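Please treat every number below as a calculation from the coordinates, not as lab data. Computed from a predicted structure; not experimentally measured. Cβ atoms are built from the backbone, for glycine too; each structure is taken alone.
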Structure I
Amino acid sequence: MLFNLHTHCNFCDGAGNPEEYVKQALAKGFSVLGFSCHGPAPFTTGWTMEYENTEDYLKTVDSLKTAYKQELQIYKGMEIDYFQGDTRQIFTKYELDYIIGSVHFINAEGENKYYSIDGSLEAFEQTLKMCSDSSIEKLVRRYYELLVEMLAKRRFDILGHLDLVKKNNFKNRFFNEQEKWYISLVKDVVEKIARYNVIVEINTGGIARGYMNEVYPSEWIIRECKKWEIPVTLSSDAHSPQDIDFYFAEAKKIIKSASYSEIWGIQDGKWVSIKI
């Protein structure tokens, strides 16, 4: 079964309208396509949906569900960010088929101003300076702390791009993943993930958009997830229609090499395991 549940479009920072993704999915032989535009943030970002656009987004996906129900199963999701101190109840506000929970922003402890860890190199360097006094270890620890806090405080289905903090770390620009502090930190985080009923995504979006040459999370982290029998799914984090299955063949080999024999998806409205 060919599917993708992490799909953006022009309702947020993706290119192309939702129907273009549907037509591409049909052309590629997909069985399932899930839309997951970025939910509204508590401030203007330039790439998340604004509140006034969310109802249109939801209605558009619903109309596509009806129009293409004989050809493709379409699901209505949202990628929602966790912000420490956020009281909006955004994770429960909308009627959705599923939610991807993610951390894209980080705040200095005790402050309500947020900085991106998912932007340009320059933006990341600013985040590093403002949120951790230029200590990369402190920043990375803060990112994973927020991710674990999101797991404890919010309910969602898929944990988005687990190690997104490495996005601007190409060729170990800021830190080496083999450093003892990083390995120990991530192993502890994976152990905590195993306590919650969430699916970890294997995300190929960083490769598709030219940020890196490997999936999120790194292969050794996928193997660590397998040790704890954490379920995984495969997604492209598509921001353009042609990328809905980007790097899937290669990613499936990586997942298999970590001793997984199945990934999780939605079929007929239910979460199911799918052999790979």
Structure II
Amino acid sequence: MNPLSINTDLAKKILTGFIHSELTRVGFTKAVVGLSGGIDSALSCVLAAEALGPENVLAVRMPYRLSSQDSLDDAQRVIDVTGVQSLTIEITDMVDPLINRFPEMDRLRQGNIMARTRMVVLFDQSAAFQGLVIGTSNKTEILLGYSTWYGDSACAINPIGDLYKAQVRQLSRAIGVPHEVIDKPPSADLWAGQTDEDELGFTYEAVDQLLYLLVDERYTAEECVEAGFSVDFVNSVVNRIRRNQFKRIMPPICKISNRTIGYDFLYLRDWGT
């Protein structure tokens, strides 16, 4: 049996219940999702629509001038399938003034500006729509740090953050995400021809298997090599996990009191539930 295989009916029940309970217990009934046309945001959108009702979900498309038409079309397919409310906000005029200020700017900086600008738009729409922003980063991306800090990683809650990419695909097929979205190469769509796997230097299929051993099964690096993974691949992934730990935690606070946020002030009883 594939260790990454999940019970999709149970996963759907847990994730939709999570969205509904986490929003309603803090007084919200609506959600906002940045819909890129990729599988992760599509899955989050479908789950949110199921949990809250499509009328209570706002999907926001935020193309840049270099964004592909295919991404817009695929995002529209998700909107059509779910029946959620939608809005399209072009970010080019917000992004380009800063990019043009620095002619030497590389693609990484440009991509980070786009990702953080999209979060500005999403959190503005969160206030306008009175709904919380739903996260769209999966477990593989979070572990590898393959996201923009306070960009696409920013959200109020994240229903899919404990699903590896392979599990995202499995659940997406089971709950009706359009096949065009599922089957295309994953891409942040930051420039023409960009794909996640080209940037990472390995496939999601391979890294999911390695991450499962490292994280879920608590294998050492040496044990992963013994299991058949190359030394270079294992070391590269382990280094990425360690190097990007700062993206997975709240900013550390220097402790000078008896009860410090993030150290002692931690539990449900601390905020009255």
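Among the shown structures I, II, from which was the value -0.84 of log10 I(q)/I(0) by the Debye sum over Cα atoms at q = 0.13 Å⁻¹ calculated? Attributed to the structure labelled I.
The value 8.5 for mean projected area of the Cα convex hull in nm², for residues 79-198 alone was derived from one model only; which of I, II is it? Derived from II, not from the others.
Where is FRET efficiency 1/(1 + (r/R0)^6) of positions 175 and 239 (r between Cβ atoms, R0 = 25 Å, to 0.05) largest, in which of I, II?
On the way: I: 0.40; II: 0.10.
For this comparison of FRET efficiency 1/(1 + (r/R0)^6) of positions 175 and 239 (r between Cβ atoms, R0 = 25 Å, to 0.05), the top structure is I.
Structures I, II were shown, and helix-only ellipticity at 222 nm (-39500 (n - 2.57) for each DSSP H run of 4 or more, over all residues; to 500) at -14500 was computed from II.
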